[in-house]
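Structures are listed in the sections that come next.
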Structure 1
Amino acid sequence: MSTAGKVIKCRAAVAWEPDQPVVIEEIEVAPPLASEVRIQIVATSVCHTDLYHLLESMNKEGFPTVLGHEGGGIVESVGPGVTEFQPGDKVIPHFITQCRECRFCKSPRTNQCEKAWTRVRQEIMAGVESRFTCKGKRIHQFMGLGTFSEYTVINQIAVTKIDPAAPLDKVCLLGCGICTGYGAAVNTAKVEPDSTCAVFGLGAVGLAAVMGCKAAGAKRIIAVDVNPDKAEKAKVFGATDFVNPKDHSKPIHEVIAGMTNGGVDFSLECVGNVEVMRSALESSLEAWGVSVIVGWTDMYDVAIRPGHLICGRTWKGSVFGGFKAKDGVAGMVKAYLEKKVKVDEFITHNMALDQINEAIELMKNGKCIRAIVNVSPQ
């Protein structure tokens, strides 16, 4: 029986309040309205940004919510005016939109989209609209997506149709972390052949940044993390060195300067910590170093001395790796199928939706790179 045009009742992991376990609930998912698609989520993963909202920023206005923004699924139905998608299409949602019509989408200078700013309330990390209800209450969709649900409804400008040959329980990771780190190296930093690089933080984003540095031809890639277990994993993605700041009495930027005759050509901060952001900047060569902030936080200010930049360093930010969303995701899926980028190697756990709290704890405690949550296994 067709479900098109009808409310779907399904299971979802609802975060009722901050800093508490999520709860598997039956929710109602409304049909898509104009320009929207309803998607059956096949697989999703836990990203640190989900934890940031749940356990760090804890903005009460952003609850209750269905977390999740790194997923993949199959189009169940489409709303009026949707011509780009049809039921049965394999798709990846993404928190960055690409309407292809606004001045930003038409500019090569940015991957931002003006419509993104009217679609998502950044201060509460939730969509302005929501098609979710539970127990008579409106439930937010995290970043306008909410992939910790068997079904979700998303505006078509935040969805990419992908090659039907792509396995959704792998390429769902391209909806955020891998594109963010890889693109930060190749698109934002513009890492050059034979250069030296340092990547701070070796979660999925940082490891993807390492992979991007290698793809760009860097001759030396220094991976930095306080977790010694990340050393071998970093080598898989192309790191030539591993440095644990806890092993040194000197500040980490001085350690890296000593290793590289003054600093690296490119540094990437993939933690979301303002102190690490400064360390990454100071680790880049004073005369021409480029440092990129990739990790997300909006809780604290970051401070530097003017001299850190005056002598020639460049400090940049990167969101979603500088990729135009639809173009970038489709391109990265193609690169994965052609074995030009790694994806499977990021996956350390496969779990069921009922195990979502366990997956969150693994991420919280640094015990996984990416846990794939099989929401609606095919």
Structure 2
Amino acid sequence: MPDVLDASPYDALLLLSFGGPEGPDDVVPFLENVTRGRGIPTERLKEVGQHYFLFGGVSPINDQNRALLDALREDFAEHGLDLPVYWGNRNWAPYLTDTLRDLVRDGRRRVLVLATSAYASYSGCRQYRENLADAVAALREEGLEPPAIDKLRHYFNHPGFVEPMTEGVLRSLADLPEELRDGAHLAFTTHSIPTAAADTSGPPEAHGDGGAYVRQHLDVAQVIADAVRERTGVDHPWQLVYQSRSGAPHIPWLEPDICDHLEERHAAGAPAVVMAPIGFVSDHMEVLYDLDTEAEAKAGELGLPVRRSATVGADPRFAAAVRDLVLERAAAERGRPVTPCALGALGPSHHLCPVNCCPARAPRPAAAGADSPYA
């Protein structure tokens, strides 16, 4: 096809991420950004930030985003896709509003957004869209006309996202002692969220127990477990488990927690566990602390051998998947027929978030959706 690498009508891609501190002095201001409006005292934020201080006050997420930026730019250049890639964060520099201002000053008029969250949920999708709306409003107050913004679909089941995680699980299994390998359990981990938020995740027709959030993770876990069985001949037992809970104890969140799960597997006689963080794009702080520090310490107490498989990060296959998603969305916007890539039983996600998709408790404007006030 002559326009196979045609990204029009888009003239830029924005990598939108969470952000993280890059030194000890950044930790509390960063957490103040994350928790703004909740009235959490500074002393409490210092306590919450202890896991950052264990790593010198530096979250790895910004360096991981820089690596992903390089991978995307390299992939686009190698394949002749002329699309500049920008980067903005929700909670730390480079801030989203500043990056959107750069896009305006560079003359960009229609922008695609890649969020570093692969699944449907309020915190993983709509909150990003709310931050985009806030940035648009801020620029308009300055007298600037922001570009039109669209968000790439959820990519949790794109082959370029799933395949690197599958290989990570296979490598972790191979790293176990041979006598433990075939009996190892697979613990697919993701961020715990309140059950009420999970139940309303995704479009309204997907709402229900666990909503789209749980359904999508279970689908990816099944795809990976099936692929591991096909490549090794071993059917490993597996379960979706959760980590990184941060809410008040009286509010129900998704369970079981990974540390509780390790205790259960040990009590049941599992010889080993591979922890596969399928809910995360990169090895950022919640992976390094909640799995590599807390969960591994728990496994050490139990005498349970564990391995932790890698996230996708800046894997070239993920960069190629982003290119595919960009071209898919661009072709659809031009009215061309597209066949989206997706593994598993759920099929490709929607291009445009529908009304009441992952609703907030208190409604706020959100960009890049059917209910967006911004065309």
Structure 3
Amino acid sequence: MIPKYRKQFNQEFSPEKYQQLKDILTQKGGIEPGFRISESPIFLTKDFENKLLDASESVISQIKAIPAETLQKAIPENCKVPNDTDQPHFFTIDFGICRSENGEIEPQLIELQAFPSLYAFQKTFENTFCEVYPFLSDIRNTMPHETFKSYLKDLIVGGENPENVIILEILPEKQKTAIDFALTEQLLGIKTLCLTKVKKKGKKLYYENNGEPVEIKRIYNRVIFDELDKTPDLVTEFDFREEVDVKWITHPNWFFKISKFLLPLLQHQFVPKSYFLHEFPEDESLENFVLKPLFSFAGSGVNLNPTKEITNAIDDKENYILQRKVTYEPVFEDINGDFSKAEIRLLYIWRENDERPILLENLGRMTKAAMINVDFNKKDAIWIGSSNAFFGEG
């Protein structure tokens, strides 16, 4: 994709520059990325970008038209959090880079979430790619850094003092995304806090700073219920399901409402047909579909080759979907003449008074494995891992 830039990048690439890229990221974050950094950016044409945006805008319009009571059905009873909001603060949408039946490279929707992704890291990643390979500045994101910062600060910190705003996570220092927390702290002047450090008095939440209580007024939430369930011995004073006097950014209910739950409800040429497992038609063939649990995270529980035996053994069929398989096209050539596949995540924010979300940045993932998730890559491959997409004229 975009042969001119791919050729120049591959000519300029060296192991030393790759190490320089990683070193600068580590220096900026004060911590090494906990995931593999791809050697290469993803180059995509403006035409492909237009297809991405067309599909995204269509999906956003369809979501806005879905009744609130339908979205409420997505939230498991044991996960409902009080004081829901009319819309989420974040919206991210993942597309596989595929080849259509007529041979064109096109996006195909894979997943969508109302959950924050690596906003601060991806902006830093893009800037760092441009530092190491200056020619990339010609096709970089046109949003100035200060505008990006202003958008995120307005969304997450709002009008509060940054000391009253926290990033909330479970054991944040052990998360693969810890570098994003560190970069967000630098960008916005807020603290990252483990759920175990949150104190509760009445409906107020606090944390201790130098022995003094500091009230928490806004929570930039990075806790996933799925992970909460997997950490049963976590000792906390605060339960998500309790009513507390705090502003959620974004409200935890939206993790469920904008999720794989919506895929069977959406229609577009770049949205593969999906069904809830209990509604799967008899005239469709399982071999053409991927089985996905509704609320798993980072690819866990996905079955690329479901069978009748597997689907029949599932009791809670309403919590699974079958999504028509798409074929990721290996179009990203490495220095050895091998090709990687990729997907791209568009990172939107959705301010409370805005009719539609605003696109801030993107996140790319590259692989040579069957699944895009970075955990499935072979250790000795190149052009794999976390990346960033640049769009230019083809």
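Out of 1, 2, 3, which has the highest value for distance in nm of label points 7 Å out along Cα→Cβ at positions 19 and 251? Intermediate results must be reported in sequence, preceding the final value.
Working: 1: 3.1; 2: 2.1; 3: 5.1.
Of structures 1, 2, 3, the maximum of distance in nm of label points 7 Å out along Cα→Cβ at positions 19 and 251 occurs in 3.
Who wins on Kirkwood radius over Cα pairs in Å among 1, 2, 3, i.e. which is largest?
On the way: 1: 20.9; 2: 21.5; 3: 22.1.
Comparing 1, 2, 3 by Kirkwood radius over Cα pairs in Å, the maximum is at 3.
For which of 1, 2, 3 does helix-only ellipticity at 222 nm (-39500 (n - 2.57) for each DSSP H run of 4 or more, over all residues; to 500), calculated from the coordinates, equal -12000?
Numbers: 1: -5500; 2: -12000; 3: -7500.
Answer for the origin of the read-out: 2.
Using distance in nm of label points 7 Å out along Cα→Cβ at positions 171 and 195 for the comparison, can you identify which of 1, 2, 3 gives the largest number?
Details: 1: 2.9; 2: 3.7; 3: 1.3.
With respect to distance in nm of label points 7 Å out along Cα→Cβ at positions 171 and 195, the highest-scoring structure among 1, 2, 3 is 2.
Read-outs: derived from the displayed coordinates by stated rules, not from any lab. Model, not experiment: these values are computed from the prediction. Cβ atoms are built from the backbone, for glycine too; each structure is taken alone.
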